Each structure stands twice: as C-alpha cells, then as structure tokens.
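Multiple structures follow.
Only the coordinates and a few stated rules stand behind these numbers; no lab work does. Given the structure is predicted, the values throughout are model-derived calculations rather than measurements. Cβ atoms are built from the backbone, for glycine too; each structure is taken alone.
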Structure I
Amino acid sequence: MRAPRARAAHSRQRQRLIDACISALHIYGPSRTTVEKVVAIAKMSPGIVRFYFDSKAAMLVASLQFLSAEFEEQVLGPVSKLKQNPVAGLEALVDLYLDPEIASPRKVSVWYAFWGEASSRQEYYDICGKKDESFAAMVRELIGRLIEDTAQPQLDPGGIALGLIGALEILWQDFAFQSEENIDRPAAKRRCMAYLKSIFPGQFARSTAGAGQGALTGPRFAGWAYANQRAFQLERDALFHPAWQVAAHESQIARAGDFVAADLAAERVLVVRDSFGAVHALRNSCPAVPHALVTSRSGRFEAAIECPTHRFRFGLNGRRAGGATRVDLTSLAVQIVGGLVLVRSFAADSAGAAFAGWLDGMPAARLGAVEDTFDVAVAADWKVLVEQWLETAAPDSPCAAAANFLAWGCRPLEGSTRWSAQHYRRMLGSEAADPWRHRFLAPNQLLQLRPDGASILQVIPAGPGRCRLRSLHFGRGAAGREATALRYLASRLESLAGRHAIEAAQSTQRGVLDFGYRAAGDGRSSPAVAWFRQQVLSRLPLLALERPPTDSE
C-alpha cells in the first residue's frame, strides 16, 4: 500500500500536469497542444506524463474534468445551500461565476476551446453539457423561487434565467480575450445585478448600492409609493385581497339580525347573524348599482336587508326575497377565531393557524366583549402609520415569516411619575405593573394586550395618501365610567391610535410629499420597520422603484 506522503506527491505531480495542460490549452488550443508543450510549461520530463495519463487525449479529458469538478465545488455547491433564500443565492451565483478563480481568462478560454471541439468528441460534449445543464437548472430554480416569493406569477422563470445566463456568458467571452489587469470585475457584477434588479426591484438593493446614482441601500419604499394611485391599487390587490381582516367580534352580533358594517380596504363588508345563529359575511353593495346598502357601522335588521333605492329585499343570509330575477348579495369568506370574525374576498385557505398564533397566550377575558369602537380618517398613507407603530418596537424574538407576525413588549408605567400612570396604578393595583404586549400581523393589524384589557387596531387604506384607523377595544370586566377612564389613561401612557399619533403620521406624510424627505434605509430604520418593509416588498417590489411604474409594467 502506497504511503500517504507518496500518494500526496503523486497527487501534486498529477495536478501540476493538469495545470500546465490548462495553460497550454489557453495558449495553443486543443489541436495544437502537445505533451512536449505541457511538460515544458510544467518543467517536468516528458516520460512522466505516461505515468499519470495513457495518452494526450486522456490528459485533456482529465483537465476538463478538473475544471468541471472545480465549478461544481466552488459555484454549484455553495449556491445550492442558499436555495431557500433565492436573493442571496442569485447574489452568490453571480459573484462566484465571475470570480477570478473560476472565470480567469485562462480557464474561460479553455472552456470555450473544449466546446469548440465538442461536436467531434463525445467526452467533451458530455462534460461541458452536464456543467451547462446543471448551472442552467440552478438559475431557473432560484428565479422560480424568487418569482414565487414575490408573488409575480406573470413572470417566466425560463426566460428570465436565460437572460441572466446570456449576460454571464457574454461577460465570460469578454474575459477570454483580455488580460486580468484589464478586466473590471465589479462592473461586470453590477451589470448582472442591474438586470436582476430591473425585474425584481427592491430585492437586490444592497447588491446594487453604489452602482449608480439613486440606487437603494436598504429596505425602504420610494417616496411616490406613499401617495400614488397605482401603488394604492397594487397594494389592495396584492396585500389586502388575500389577507384575512378582523371585521367584528361575536359579541357585536349576539342576536339574530345584529350586523356590523366595515370598509376593509379590499371589500365593503356586512357581517350579520341570521335567525339560525349562523354568521354571514356579505358584500355591502347593491347588486344593481354599487352603493352601500348599510351606512351605519352597526345595528339590527328586523327581518331583511333592504335596498330602499331599488326596493330589493334580501334575507339575512344574502339571498334575494321575491323578484323575477334572482340576484343575491355576494358572499365573502368568513371564519371565527378566538371570537373574532375574520373576512376576506375568497376562501382559498384557512386563517386559523396565523390568527391562532397571533392570539396565542392571551387570556380569554381580554376579548370578552367589545366595549368601544372608533373609525377615524387619517391624511397619511397606511404604511406611514404602520411604520410609526413599529419604529420603537423591540422584537422579543426573530421574526417568523411563516407566522407573519411580530411581537414585542414594553412597560410604559416603569419609572413614570405622571398623573396618568399614578391613576392607572391606583385603579388596577399590582396588575398595573404587568408588561404590555404588542403583536403586529402583516400587513396592517395590531393587537395590544394591556392590564386593563386589549385593543385591535387596523390601518385601512382609503386612497392614495389616505387611510382610516379602525379599532376595537375590549375591557377586562370593568364597565361604564371605570372602563372609559382606564382606556383614556392607557391612551395617555402609550398612544398608538390617539391624536398625537395621528398628527405625527400626517406630519410625516407631508414631509415625504411636500419636502421630499426619505424614510430611513441602509440599516438606520428599526429592525421591526425593516421587517415590515421587506414583508411588503417581497409581494410588491415595484414600490422600491425610484419612479412610478407605467401601466404596462
């Protein structure tokens, strides 16, 4: 058995010959490369070649196999470990494919030399073809995953992958005819990343930072995204149509005929309990003309839902009563989780898991009954208000994309001597010291758990640069004036929906639109805000473009 040192020497000498062969192929090409030229470059005796290779042809195949194995080990292997993060995977793929160790003029020219001979040599064709097929499959898979992550099914993964591969191949061809000192590798990488950024804006912001004027350096929205009709439409379709929204609480529709009406960004909703106790979610719109059937926020139907304009009558389940033509009210998807009535346009999946996690660990008494509601107009984009909520949030744990919510806690009474804190302590006793818990469920719903009860806050887009702040407040048993006093004190201690919060949001909106101020990016924004922006940009990367997209984009 050969000793380890002998085997190592054997391996080094064989590799020395392969390196010399690659250099000879770069200089002379396959047809003019000879054993004599290889050993001259390797500075070894001609006879030693026979010890490692049966023939010149075997040495050439071994050299090509070495290049193929190196490509698989240094490019395909590392990138395959990043499949679950396609953005990082594509960034690494471009970086490694253009790395001087892989894409030196010497090695690139040899790859093309072997491809030129592949039509007449099956061994060359098999090795080169396998390398290209594996690389193309990797690119297609990463592009496909990114298309899925960004919810852009209209994009063709094969076509986009072909474009990236073509850009990389053109750069390789350019490398093959230059010396290393004349190659601008950073510029080459920027060109490829600019191609990816043009298709997936907002996903490769850090990669292209510094590539040109106006490049984004972190997760943030472009200024126009805070007040633009196209942005409003895109957000409604991509974020709010698929999202389950809290429309009401069961305590608000306790009896047959009780209803709650709410505008929830994607739908104008009417939640009603019928005479059999079933809860229905209906589109609050006349089927003849799209005006609201009910304009009050809550109330009770005696026997039917009526359209006074067209004299239509509908049962509490939305079915039209009488009439020659059967036109029912549109039914929406509805679920009840933890007493909350959840609504959305369609019912492709269940909301139970996400909302169960959102409500997990909350005492049942916190959502015993709704004690107060309000709905106020805010002259600011909905994202401004959400970012304001999250600006000071300190997440208790890393954000879980599967759960889609962010949790943090605070103790607003700790060390406070304000009169509101003193009165809050006096009314609640030792319980007043309990931490306040916040759970934000993307894209727009915040649950606040306090010693005195709980609140659910929703930011509802109302138009470009406008939103509504909707809230449900739950007491913990106190009623009447005591409950009102506790809610008032809580709003003084941490105002997420009070007058000061609304004024701050409206002032921020004016700063963005009137003065062109930009929201913090490049790592200066809080982790919670960065998380929220990434949640939105993963669905709507267009919101990171420096200019609004046209209707054709």
Structure II
Amino acid sequence: MTTSAALAGAVRDVRAAWRPRSTAAVAAFALAAFAPLVFGESRTADLAGGLYLAAAAVGLGLVIGVAGMPFLAQGALVAVGAVVSARLLQHGIPLAVAALAGGIAGGAAGALVGLAFGRLPRVVFAAATWIVAWTCALALQSLPWLVGGSEGLVVTAGGPTPAQHYELALALTALAALGFTALHRAPFGLALAAAREREPAARALGLPVSRLRVQSVAAAGAVAGVAGALAVHLAAVADPADYGPYLSFRLFVVVLIGGPLTALGPPLGILVLGLLSLAADALGSLEGVPAARTHTLLTSILLLAVVSLGWEGILRPARRRKARPASAAPIERVPGSLSATALEKRYGAVVAAADVSLDVEPATITALVGPNGSGKTTVLRLLAGVVEPEGGRVTGAGGATRTLQGSGVFPTLTTLEHVLVGSSGRRRDAGFFRALLATPRFRAEQAAFEAEARAVLTRFDLLAREIAGTLPAGAQRRLMLASAYATGSAVLLVDEPTAGASPTEAAGIVELLAALRSEGLGLLVVEHNLPVVRRIADRIVVLDAGTVIADGPPDAVAADPRVRAAYLGTQRL
C-alpha cells in the first residue's frame, strides 16, 4: 500500500467515525491552546500542572473504565516518573530524554503492579494498590537519598517556560485521549471490556485476560510517568509531600466524576474538581479551615456520592455509527477432533471424574448427559483446559472453545462486539501498538473482521446493534454460540444450550447445532433436556458419580439398564 493510499484510507476512517462530540472536543482543545494569552504566568503554571494530572487521569481511565479494575496507585506511578526525571535533570540530561525515561519507568512500575495484583478480585485489587500508594509515599519520605529529604530534589535545569509547559501538557492530554480512543475501540479494548463484564466467559473464549490487564496498567503507568516527569520540571522541585496517597485518591475520583469510559471524561473531572476546590477554598477561608483539609473532605464527599448514587460519569460513551459494508471471507477453520483418556479429578472426598474417556469427532454431535451432580460440567472444564486433571490427558487438533452454563454474554456489549471478541484470537495485526497507532494493516484487518462478524450474526439470526444484556434467553444462547463459532475452533464444547429457552427457541438452537455439525464442526453438548439429546446426538456418553456408565448410539444407550437406574426411571432417553 502506498503512502497516499494509506493516508486516504485513514481520512476515510476518520470521517466515518466523526461525530458532533468529536467536533466539540477539537474546538475545546483549540480554544484551550490560547489560555496563556489570557492568564498570567502564575495561573498558566497552575493550569499546566492541572493538565499534566489530566493526562495521567486519562491513562487511569483505561484501567478503571475499560478494564474495570479499581486502581488506586496512579499517583505513585506519577511519582516514579517525577523522581526518575528529577534525578536525570540534576545531571544535565535534556528534558525530552528525562520525560521518556520517566514514561518508561512509570510503565515498568505499572507492569509490575499489574503482574503482582492483576489476578486478584476487584475489591482486593483496590486494597492492594492503595497499599502501593501508601508504600510509595512512605518510601519517598523515609529515604532522603532518593528525593533529597524534606526539601526534595531541586531541579535547576533550564527549559520550557510555564506557557510552553502549558502547551506541552495540553498536547500530552490530547495524545493520551487519542490513544485511549484508539485502544478502547480496538480488539484490545473489547477484550478488556469482555473480561470486565464476565471474566469466566472471556477466558472461555481464549482471551489472555491477565496479560491484557497488565498491559492496561503498564500503559496507564507510562502516561503517568511522562506526566510526572514534565510536571516536576514545571514545579522545579520533586517534593515528597506532592506524591502522597491523596494524589492517587484524587485521580481516582476525577475519573469517576468525568466518566471512566470516555477519553474526555477524566479531563472534565479535573476541571470540575478544580472549580469545586476553588469554592471550597473560599468557604474554608471564611471558616478558618486549612485548604488541604477542605480539598480532602470535598474529594471524599464526591467519591461517596459517586459510589452511593451509582454515578456513571458526566460523559457517557457515544454509540458507534454503522460501519461501511464490506465483503466477508469465510472463516478459516482447521478440521480437528478432541480425545480424552482416563481423566481423573477429585474435590476432597468427592469424585468429579473417574477414568473418563471420550472422543469428539468432526461433523458429529456427542452428548454428555447424567443426573445432577454427575460431573458433566467438571468434565467439560477438563476438556477445555480450565481445570487440570489429576490423571489422564486430553489431546486434539484444531482447537476447542467452550460456552458456559447459564448466560455467558457480556451485558453492555453489542452483538457485533461480542463476535469481534470471539474472533480476536485469529487476528494477526491486533497488537497493542498497532491498535494504538491505527496502522493501515490494522485498519484493513479491522474492516475485514467487522464484515466477517456481520456475516456470522446473520448466520446465527442476530442483529448487529442489539445490546447483549437485553436479548431474550434464546437469543443470548445463539450469541454465545456465534462468539464461540467466530474463534475458528474445530470443536465446540457447549454447556446447556437450551437452558432457559422457550420451546420455540430451543427448536431453533437444535437446528443451529445440526447446521454446525453439517459444516464439519465437532460438538460436545452437555444437555439436561433429554428429548433434545435424542434429536441431535450421534452419540451419547452418560455419567454417574463421575464415571462413564454408557457410551454409544442413542437407541443403545436408552436401552441400557444402568442408565435407567441412574435416572431412577423418571425420564426416558
């Protein structure tokens, strides 16, 4: 692709995605650029410092909003960038190099925090990162050789004026917002959103949830590090008192106030909190209350209000416009089978699987049935690799994907986004940096996969712009199958596909499963509806107390007395 063609394609993509909100944002940034002409040097420096915090808050929005992780240590990552930059500036290193080093240090620190705590439940993650914020603050105050003690590190190097710092801060905030927007709409952001909505379902589709979360915290840390590195030059001193836990707390609150799912929400939150702080300062001066106390009290009240009222922020995500139609190539699928040999799994004294062996062949439907508690879901989890067997092994070719028992949809995602999440593992150019830079190859691949996703939705009788959480049970089941189908796996492990569906919806799902079989897929179906099993299954495997008691064609299994005894004669296959 030539440079001119690439630029023309980028312009078309921008025009397709442009909205009135985009015009308002560009106008706001353009007007903001003239602020130094209006305000004095002192006020301009204050505004520049606020914008540096706004940039750090935009990075934090990626973790809080898109990934759904309550990260309370962003101020500590700002401090890392500031200290690294201050040390380098004291040795005469140019500001550009010091800022780059601060960003690298902040990103590395963020990655370490993500690796250490990214797998924790959200409440525990919040507590752990809050401890990180306090630990960083105490380290800065207790290690005078690191930041010069109570006087801090004095930065005497020359460089940008306050007005120039203001323009740098505005540019950094704009770049952070553009990066947020690019990542939010990319497969990276969709995968993070899927994990935020239902982590087990995201993992079942093969998404590397832990790695994505580490990358999001590292990206937030890199932005925070650059912001801290530039801000410390503006302030001319790295003062430990500026990087206490309150900084992390304030950044967290402004993201929630402005809107964690939009690029402009965090800067708007900074503006709102700044205006309220001015009012609090005025009130505090009348009452003789120190400004630091009024700011802390105000921020705490705002957080309490946001949490108690379920506030989603001033700015909400805008709905995406309909994409341009494009031709869709069929999904490349490598035919394959799945085989389990002598699987063993216990939970304490309970035997969940004992010497379980079965095969799933291409173009066949194998039904796995049994009474409640017989071990069906455990066997499915063993086959999917979610649980490690204590004995035996699972082999196969072509890959396998599992759908969850119960509803496994991501409630706030559209049906189109659902299928794109499923297909993300097959993308070649969906890496973090390609998405961030929106390279021509990335945009071309994105268009192709969107066209494919629309074709898959049509194949599964679903509309592209429906919100998943609003769909009826049967449609949600079809959507789960569509997402699993989009992974390109040769084998689908389907758990209770007709659960909660009406008779009409169940009949449609049965026809869909049969059509997937005719395409050459191998399906293992766990199903409690035995009439459905007899309609679709080529082979039935019956479990009882974790043990296979029958395996064969439906008629032969139905006549087996052990099967009748397991079901207590209450149902007939």
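To which of I, II does the computed value 1.33 (Cα Rg over 2.2 N^0.38 Å) belong? Mind showing how you got there, number by number?
On the way: I: 1.33; II: 1.14.
Corresponding structure: I.
Taking 0.85 as the value of FRET efficiency 1/(1 + (r/R0)^6) of positions 239 and 447 (r between Cβ atoms, R0 = 25 Å, to 0.05) derived from one of the structures shown (I, II), identify that structure.
Details: I: 0.85; II: 0.00.
Among I, II, the structure yielding 0.85 for FRET efficiency 1/(1 + (r/R0)^6) of positions 239 and 447 (r between Cβ atoms, R0 = 25 Å, to 0.05) is I.
Taking 0.00 as the value of FRET efficiency 1/(1 + (r/R0)^6) of positions 127 and 423 (r between Cβ atoms, R0 = 35 Å, to 0.05) derived from one of the structures shown (I, II), identify that structure. Don't jump to the answer; show the numbers that get you there.
On the way: I: 0.00; II: 0.45.
The read-out was computed on structure I.
Here helix-only ellipticity at 222 nm (-39500 (n - 2.57) for each DSSP H run of 4 or more, over all residues; to 500) was derived from just one of the structures I, II, and that gives -13000; the source is I.
Match the computed value 3.1 of distance in nm of label points 7 Å out along Cα→Cβ at positions 143 and 535 to one of the structures I, II, and report its label. Of the options listed, only I reproduces it.
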